[in-house]
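Listed after this line are the structures, all set down as structure tokens.
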Structure 1
């Protein structure tokens with residue numbers, strides 16, 4: 001879609017629109033090899049726009065996917081140990097995606113990958129208090145006192161945690177399943193909270209992120225977020 005040149009230059013992060021207008025008037029901008037004029041429009045997918053001799057590339061399409069991460073993958077773009085990366089599961093997408101937050105090597109479940117920096121900031125910044133719900137299995141049982149401690153907040157080596165929410169507790173043989181909802185994103189936080197209670201985590205899976213869940217997404221598979229979901233994520237406060 002054709003847009004005014006000053007808007008295109010501003011979207012590229014080179015200058016404000018007003019400054020870009022001055023560059024156009026000063027002859028620093030070429031459109032298809034000719035000096036541009038104020039009011040000119042261009043579409044970077046078909047037109048050649050140069051600023052001080054540098055060609056502007058078309059903005060990359062923004063894509064966000066919801067991945068059901070398996071265990072045995074790391075949530076980074078590279079790994080010195082040569083372990084498998086979560087980006088190995090989305091190689092059919094041409095854009096370079098990066099994970100929003102992390103799930104550790106042995107944690108599975110819901111993970112967003114995107115090339116949209118604004119969305120990543122909105123979801124991962126601690127000031128926005130985005131709820132993250134985990135399905136947790138531990139050895140032993142979760143007592144009523146342990147639940148109270150989780151709901152009050154626990155003292156960890158990096159400070160006290162915010163209040164958590166505990167639901168759907170059920171015994172399974174010698175172990176116990178429960179759902180734990182937090183809105184912080186500290187390193188290995190759920191595992192460390194359980195360790196602070198003397199509990200050993202056997203399995204850990206993120207099953208929800210605010211309004212998003214893993215409905216109909218098999219382990220190792222993903223789906224692209226709908227535009228309405230992206231708008232909703234960006235409105236999280």
Structure 2
């Protein structure tokens with residue numbers, strides 16, 4: 001168990017260091033797609049990516065606490081292999097994204113699946129502030145980012161409905177996935193909060209240029225916020 005805890009901490013440090021290794025990354029290069037994706041409507045406003053600072057720091061705290069205080073805890077141990085997979089891929093992701101959005105899209109989905117595989121057992125364990133909540137915030141943002149990548153890939157490779165159509169597909173997929181996961185995790189609001197944060201940023205990006213997309217994102221954010229509020233009231237009542 002302790003070796004896995006050490007690997008999680010090592011992977012978390014590498015993951016948090018990646019922006020310093022690839023400071024030139026500012027999102028996918030529009031010209032790397034066959035159909036350049038300039039100002040894609042599926043992408044949140046730039047300020048929303050500031051959430052990564054919180055994610056990096058909280059995951060470092062999660063990994064450090066897991067090693068030094070919960071190295072032999074079975075509930076923590078159940079999360080470690082999927083977290084190692086997700087964070088190791090994440091440490092290399094920025095470098096891949098600089099050259100191949102297609103491979104980066106495939107990899108971010110692997111990161112998401114692994115993060116969700118860690119989140120499900122994390123949500124059943126104790127130490128919410130250091131186990132379920134940081135993993136939930138990470139997985140929630142990855143959910144939004146993975147569907148954004150799908151929207152960019154579909155439009156960027158000229159498949160089907162174009163930028164607006166793929167933005168609708170990406171938003172609908174993100175909302176449906178986030179709602180389904182959050183429904184199962186009433187004690188992990190950080191997952192839904194990250195998804196709401198991303199959806200509100202899509203509203204901000206599209207409010208003046210694509211009001212239909214902004215409305216879809218706003219409805220999704222309100223629905224998820226309503227679910228979170230209902231779950232919070234149930235938790236207080238119990």
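Please treat every number below as a calculation from the coordinates, not as lab data. None of the values given here were measured: they were computed from a predicted structure. Cβ atoms are built from the backbone, for glycine too; each structure is taken alone.
From which structure (1, 2) was log10 I(q)/I(0) by the Debye sum over Cα atoms at q = 0.10, 0.19, 0.21, 0.24 Å⁻¹, for residues 13-116 alone calculated, if the value obtained is -0.34, -1.06, -1.23, -1.46? Derived from the structure labelled 2.
Could you tell me which structure in 1, 2 was used to calculate relative contact order in percent (Cα under 8 Å, 6 or more apart) as 20?
Working: 1: 20; 2: 24.
For relative contact order in percent (Cα under 8 Å, 6 or more apart), the value 20 is produced by structure 1.
Quick one: distance in nm of label points 7 Å out along Cα→Cβ at positions 5 and 181 came out at 5.3 when computed from one of 1, 2, so which one is it? Source structure for this number: 1. Of structures 1, 2, the largest value of mean count of other Cβ atoms within 10 Å over residues 165-172 belongs to 2.
One of 1, 2 was used to compute helix-only ellipticity at 222 nm (-39500 (n - 2.57) for each DSSP H run of 4 or more, over all residues; to 500), and the result was -5500. Which label is that?
Source structure: 1.
When percent of Cα pairs over 33 Å apart is worked out for each of 1, 2, structure 1 gives the greatest result.
Just checking, which of 1, 2 has the largest value of distance in nm of label points 7 Å out along Cα→Cβ at positions 37 and 221? Could you put the intermediate results ahead of the total?
Values: 1: 5.6; 2: 2.1.
Evaluating distance in nm of label points 7 Å out along Cα→Cβ at positions 37 and 221 on every structure, the highest lands on 1.
With distance in nm of label points 7 Å out along Cα→Cβ at positions 69 and 141 computed over the structures 1, 2, the top value is the one for 1, the highest of the group. Source structure of the calculated read-out (distance in nm of label points 7 Å out along Cα→Cβ at positions 45 and 85, 2.8) within 1, 2: 1.
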